[in-house]
Structure I
Amino acid sequence: MSRSISTRTGDDGTTSLLYGQRVPKDHPQIEAVGSLDEFNAALGLAKAAIPDAARKAAIELIQHDLVAFMGEIVCAEADTARHAASTFAKIGEAELARIDAAAAAIEAKQVKFDGWATPGATHDGAALELARTAARRAERRLVALPRQGKTVRPLLLQYLNRVSDLLWLMAREAEDASAKARQAPSPHISQFLP
């Protein structure tokens, strides 16, 4: 007998936090986790649109980070210590440093941009911008959680802020690469003749 994804336990408008506590589906923590889930899906779209294998791998690392991130956010405040002591993956200084290094590497290339970005110059750039805006929405949901009684480690807010900046830079890099390709002179047929 195969398992079904449809448990029907949420038919009453509730869902479970990490260790089983039932809450309404519009609970602030569920809203925050939902926004992180949307961000992860947007990253999937960006990953599919990016032609560069190294960039795809960088996006996938962020997606793996988000799984750990969601686990921490969906944990009830009363279970914070239990989660901290668990073997669940957690976002730490190493993940934050990886995001900072990736942003610094793009900035070192002196990617060109003028003023406010208008997404849509390239498919991959637009997908990265969509992911960036999803990251910003998730950030807004996280900032609201402490007012609702849920502790959020400062490092998590730093991570989301910086990953959003990284995605903005990646989008500019994608657009810059496309612009440079369009400006490159087309080879003349005489270059191929003996």
Structure II
Amino acid sequence: MKQLMVLRNIEVLKALLSSWRSKILQLLIVQEYTVQQLTKMLIEMTGEKINPGTVYHHIKVLQEAGLVEETRQEIEKNIVMKFYRAVARDFRVDFSVLTGKDETHRDVTQWLESRVTGLIDTLKAYNINIDPENYVEAAEHIKEFINLENKLKEEISSKNPELLKNKDPSIIKDAFSLMTLYLLNQNEEYVMLREKLLDFLKMHESS
């Protein structure tokens, strides 16, 4: 299972436009589940009706997009139960994926824009109040920073992957976070963009 997967393919991003598939992917990041288990969890999570056939369809779409994989099978009462899991522990979006693309991908463009706008709005919960007239500048700072961070994180890999076998996933995740902090802060471009973003956020911080 990868630590990180950066989403750059338009067709892959389209697979996540469905709220059901987004929820399924988030559940499968945590651990593996069968279609029946996922169906039960989705109903409990949303309070909405969904049947196993629909859940299976969504899983197949995620599988074809390369986001989910079948991990194993078990036989119970002559019924084959397939278990699925996300292929990575974290999925990040490349916000430059649609640069120069045409209007046929407007649905993906709007989805990406809503993610950035949602991020800016959510900063208000942390006393970072960015006025609407500054949203474009804020979005540029955020996208530039995140895209570089994604690129650099992709390049971080274990030098001794055999040592990670049978390790607790949460420990592996924490180790990756520490190495990310260590290696990113040695990159001059990353440090420059980080400081530029921090200065911008500080300008909009409320006391």
Structure III
Amino acid sequence: MPAAAPGGDQNGFRRIGERQRLDGGFFRVVSGTFVGPDGFTFEREIIRHPGAVAVVALEADGRSVLMIRQYRGAVERALLELPAGKRDIADEDPELSARRELVEEIGREAQSLIEIARFFNSPGLSDEQTIVFLAELLSEVPRQAHGVEEEHLTIERVLLAEIEDLMASGDLCDAKSIIGLYAARSLLRIRHRAAAAP
């Protein structure tokens, strides 16, 4: 779970309590009690979530990435996504979580793995934070699928240049994947400019 802000005070707001409403296994629903700058006390329902990792698996050509198409019951459709997963192993380093997801979902190991983005998924409702990594110098290993959705997912190769077209068509509509792909493409462009500089 992301740490609370230093001192617990932001713009005069302060959390003064929290009670659990539901234990959903890897997540919890709580009612948080807060005090605003004017002294008014109010409550908000919050989903406490351990967070997640996502991985942009860059192919050797430097132009394409490996993504998955996986069924998501909440929206009742298969979505085009980056390999990703919950940080549901206590105290596991995010990089290790990312490496595990690479093997489980697309059967790849990476010689290089660097963090390129970190964001809150839906801060009006949850404290879930996703950390995105760029994986490079990939090698193929046996997949280790977990769960029925992973067993039936498909792996797809996507060109970074196609991001906007995929979004316009509605085929790419997963937030973590859009953020991760843009972050990766931005970093690669910076590298290219630096390499081309005299």
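Just so it is clear, none of the values below were taken in a lab; they were calculated from the coordinates. From a predicted model like this one, the values you see are computed outputs, not experimental measurements. Cβ atoms are built from the backbone, for glycine too; each structure is taken alone.
Between structures I, II, III, the calculation of Rg/Rh (Cα atoms, Kirkwood Rh) yields its largest number for I. For which of the structures I, II, III does the calculation of helix-only ellipticity at 222 nm (-39500 (n - 2.57) for each DSSP H run of 4 or more, over all residues; to 500) return -17500? The read-out comes from structure II. Out of I, II, III, which one gives 1.1 for distance in nm of label points 7 Å out along Cα→Cβ at positions 33 and 73 as computed from the coordinates? The structure behind it is I.
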